[in-house]
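Next up: the structures, one after another.
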Structure 1
């Protein structure tokens, strides 16, 4: 009885568990120890390409649970890292719309959500920006980029995307949002298409960089 009461009191003040180590925590996804292991990336990979943290534990576990176990409650917590990047580099002053990197319809049906869209919607809501979703589309259900060389990644996403309504992007200053940046092949392919459609500026923002 007393054990159950004690657990109930603990759950009241610490209702969440760290997604990396399982320790009980206040509302959030990481305990202080796991948070301390995160490596923020304060320098842009390229002038128009930004990432929040290094792709290593504990963010790897968080992203895998978010994407593959459909723990979509994590979206606001993960987006908080992206918002910090936006504030640091004043991206909200440089953009007027958010564009999630799309999933192929087959993969979308498997997951029933696009992780990039969930992150992008959090950013758009915070800065009161429109989300231009499902206008940039993925034509080919490309294999996972995991384990591919840089050259193979470029070939994998070649002609994989299309802009359905190019005029929507004419003169726009876009923020492309995705979860992980490795070689930049996916973001680069999307950037080229948006510029071809008439976008004025295209920035890339990812949660983690490998």
Structure 2
């Protein structure tokens, strides 16, 4: 009788343990990549995309673009996106934000975008490699790159105000568009994001 009771207790513990583990199992659900989901309250892909789209709208509706096109026979300005420095309290992958900006600018087709930074270095390395390793008829020559008219640079800053289980995080993204010919700042814009997190 004691053995049966002991077996029953062990079986009950095993079943209870299995049910407990089953109820704690991680669930993963695929969602639309444009879905706005905030879990931690930190900077995320939605912030990056929305900030890039709004700032691009600001850039392309500025007077500078009309002035440039009128002075250059209707030609579109060529923009290179430079550094966007992360000065916030979080680790923010600025490269993702830069690509979001470039994508939004290309999508609107009011300006031309040329590669900068590491991408440009890689392109130049490939061009150099072609000089000795590619068929003469297919070699891409040096000195034919499209020069940029303007450089876009900026920063991401943040301020955190927290007390007990509540926190407000404020982000400000500042961008500056500068003429590469004259160093004149032709456009300055910003996007502010504020998040309230309660635990």
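Readers should treat all values here as calculations from the given coordinates under stated rules, not as data from a laboratory. Since this is a predicted model, take the numbers as computed values, not measurements. Cβ atoms are built from the backbone, for glycine too; each structure is taken alone.
Using Rg/Rh (Cα atoms, Kirkwood Rh) as the calculated read-out, with 1.02 as its value, let me know the right label among 1, 2.
Of the options listed, only 1 reproduces it.
Tell me which structure, out of 1, 2, gives 0.65 once FRET efficiency 1/(1 + (r/R0)^6) of positions 37 and 189 (r between Cβ atoms, R0 = 30 Å, to 0.05) is calculated.
Comparing all candidates, it corresponds to 2.
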